[in-house]
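The structures come next, written out as structure tokens.
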Structure 1
Amino acid sequence: MKRRTFTTALGAATLTSPLAATRAFAQDKPAVIRIGFPNAGTGGRPLGGGAYTANAHHLRAIDEEFKGDGIRVEWKFFPGAGPALNESLANGLVDFGFGHGDLPVLVGKSTGLKHKVIASSSRGGDSYFVVPTASSAKTLTDLKGKRIATFKGTASQLTLNRWFDKFGLTDKDFRVISLDSDSTLAALSTGDIDGAVRAPFDLEARGVARRIHEVLDDPYITRPGTIWVSEAFEQRYAPLVQRLVTRLVKVAHWSTQEANRERQYQLWATSGTPYIDYKVAWDRTRDLRTRINPLLDDYYAASLQRSVEEVKKYRLVRREVSIDGWLEPKYLQQALKELQLEDYWPQQDADGKVKVPGRKLA
């Protein structure tokens with residue numbers, strides 16, 4: 001009896017070993033890595049611009065990183081922006097978020113979505129308020145009671161509220177309506193809205209709209225974007241998270257090179273946003289590292305905390321949100337060390353001022 005039991009057990013072990021090995025292999029290597037962008041190009045085209053995360057897609061850098069492993073990379077672009085990316089994560093349909101804005105990422109956090117912040121996707125830049133060309137408005141105050149468009153639930157909603165704060169106004173002073181980027185452009189063209197925050201250069205060149213205000217590189221108006229990984233993916237495939245972050249940092253470094261400036265404008269313009277909007281806005285940035293910066297430095301953390309306070313102030317979330325333990329910098333730190341870029345990017349303090357200068361460029 002004992003002999004039979006031992007034989008049976010040995011047979012069972014032999015039979016289950018291949019299955020166990022298969023399971024272990026599956027844990028080490030998924031069939032697909034799913035990356036979500038909280039935006040899409042004009043007309044919903046699956047292309048992005050204005051950030052090194054978009055370059056990672058244009059250059060197929062992540063695809064190349066995992067090609068030899070037989071892992072397919074699936075890129076998902078959401079015309080529904082940040083809220084749609086949250087919904088996809090809630091349904092277990094994405095593993096990474098590339099460039100999530102502060103409002104939707106905090107809303108997702110408040111509803112219990114499980115993800116870890118692993119890098120910043122962007123920071124800085126200018127902000128413009130435009131009105132239809134025929135408008136008589138000269139200041140934001142002149143638009144009281146008028147129709148102002150923003151994409152509610154996205155980072156642009158908080159940006160608009162900051163504009164109101166800057167001029168001593170609130171959203172109650174206006175008729176704030178929700179429109180996506182394409183619809184806002186169309187409504188400006190027809191005069192169906194009276195103003196919006198958006199790039200003015202192509203609109204002015206075509207006589208569609210004009211700017212009445214511009215805020216140049218104000219760290220309190222604009223906020224960094226966020227790159228995250230789902231906790232489920234990180235817990236199961238931590239080595240792959242490291243490889244992806246390291247490849248992203250390589251792309252970020254490439255994107256800061258002056259020799260690549262013009263090429264990335266052209267890549268970004270394939271998304272449908274006019275080339276002139278990138279060219280004019282970004283040519284003001286002499287050192288691309290000030291905007292293309294993956295660091296989770298003091299400025300990133302302080303900005304996110306300020307956004308937490310804003311979403312409470314404007315009653316945009318129902319639950320408390322804490323960033324404690326949410327940021328996971330180890331992947332970024334390892335990538336910077338491996339690529340010898342630890343001193344490459346400038347570090348900013350909580351107010352957005354340079355705390356530690358980046359490496360001197362040739």
Structure 2
Amino acid sequence: MSGLRVLVNAGPWLPVPPDGYGGIETVVATLVPELRRAGAHVTLATVGPSTLEADAHLRVLDEPAFRSIAMPYNRVSGIAHAHMQGVVAAIRDGGDWDVVHDHLEVVGPAVLGAMGTAAPPTLQTLHWDLRKHPDFYARFDGRGRVAFAAVSASQLERAPRNLQEQTIGVVPLAAPPALAVDVDPGSHALVLARITADKGQDLAARICRRAGIPLVLAGPVAGIGDPAELERRLADGDEALQAHPDVQYWCQDVRPLLDGTTVTWVGGVAGEEKERLLRSARVLLTPNRWAEPGATGVVEALSRGVPVLGTPLGVLPSLVEHGRTGFLAAEEDELVRLLHRVDELDPQACRAAAEQWTPAGMARQYLDLYTRLLEENRS
């Protein structure tokens with residue numbers, strides 16, 4: 001829709017695009033250029049270091065707050081609200097937006113919904129497991145001003161009925177375009193995700209050690225993407241860091257499986273480093289323990305001709321065609337067996353499958369939802 005003015009709220013946690021890990025921020029970085037290419041005027045609400053081009057920026061906090069996100073609630077609850085205070089102030093000070101596209105979990109719709117007609121109609125993309133925050137989503141009433149978009153049908157199936165009734169569309173996630181790099185095929189398997197128990201890096205390590213296939217783990221631990229920094233802070237006795245659940249998982253379940261040969265951790269990766277690591281991978285591993293709703297990493301891998309091996313949870317069965325673009329199995333022994341078969345899969349079939357999830361297509365679907373939301377809110 002040419003001329004539509006959209007406030008895209010990415011939240012306070014990471015810059016856009018992210019420097020390494022950042023699922024939601026990667027989606028925003030993929031979507032915004034396509035919205036602008038379609039003629040929309042986009043203001044990006046984000047944090048100071050963001051570099052994504054937009055028609056305007058609203059930078060509430062100077063620094064990203066991701067390293068604090070898993071700290072106790074009473075220590076971090078003000079971060080999201082401080083960011084939203086800046087968004088509210090911008091709207092009240094005359095921000096001329098037709099629609100808000102929100103990506104800030106719970107706090108975004110709660111605050112914008114409380115503003116009523118003082119805020120533009122709002123569409124929130126649901127990026128998370130909808131079994132979280134059941135009290136909020138089972139009771140929230142957007143009164144037609146705040147509506148939702150899921151990122152997969154499997155995600156929406158797990159939502160409270162109240163939330164399902166306020167969801168006006170399902171828009172699958174698209175991956176950012178590949179960077180132009182020359183890379184030779186490699187022999188390594190890859191896990192490209194933040195280090196956390198839900199992502200199953202320990203399971204990936206055991207699978208690869210049993211199969212005799214080298215594994216590269218890429219992703220931050222508690223927001224720390226530099227292995228040397230993490231080890232230094234742990235050695236210095238950083239108590240707050242040691243109490244972080246992802247750090248505890250790292251120390252207890254993952255680090256003991258590193259050997260520098262079969263299983264290595266390279267920390268956070270971005271840009272050409274990430275592109276080379278992904279495009280040279282033999283397979284992307286997604287041994288999830290949770291029902292992941294969107295999985296942009298899977299779409300990224302398939303678009304580059306890299307097959308996927310993972311567990312059949314969440315969105316994965318709708319992204320990975322078993323026996324054609326990857327394999328899915330629930331048991332460790334079966335994953336080991338299937339890991340030996342990934343070379344049977346055709347890279348071109350993977351690329352062809354990913355053509356249905358393009359950035360331009362994602363933007364078109366969102367523009368349609370903006371239009372629908374605006375039509376339903378005409379006075």
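Coordinate-derived values only; no laboratory data. Quick caveat: nothing in here was measured; it's all calculated off a predicted structure. Cβ atoms are built from the backbone, for glycine too; each structure is taken alone.
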Of structures 1, 2, which gives 4.0 when distance in nm of label points 7 Å out along Cα→Cβ at positions 86 and 286 is computed from the coordinates? 1
Re helix-only ellipticity at 222 nm (-39500 (n - 2.57) for each DSSP H run of 4 or more, over all residues; to 500): value -13000 computed from one entry in 1, 2; matching entry is structure 1
To which of 1, 2 does the computed value 27.8 (mean count of other Cβ atoms within 10 Å over residues 94-101) belong? 1
Given 23 for relative contact order in percent (Cα under 8 Å, 6 or more apart), calculated: source structure among 1, 2: 1
Comparing volume of the Cα convex hull per residue in Å³ across 1, 2, which is largest? 1
Matching task: 2.0 is the computed value of distance in nm of label points 7 Å out along Cα→Cβ at positions 142 and 158. Pick the structure from 1, 2. 2
Structures 1, 2 compared on distance in nm of label points 7 Å out along Cα→Cβ at positions 302 and 326: the greatest is 1
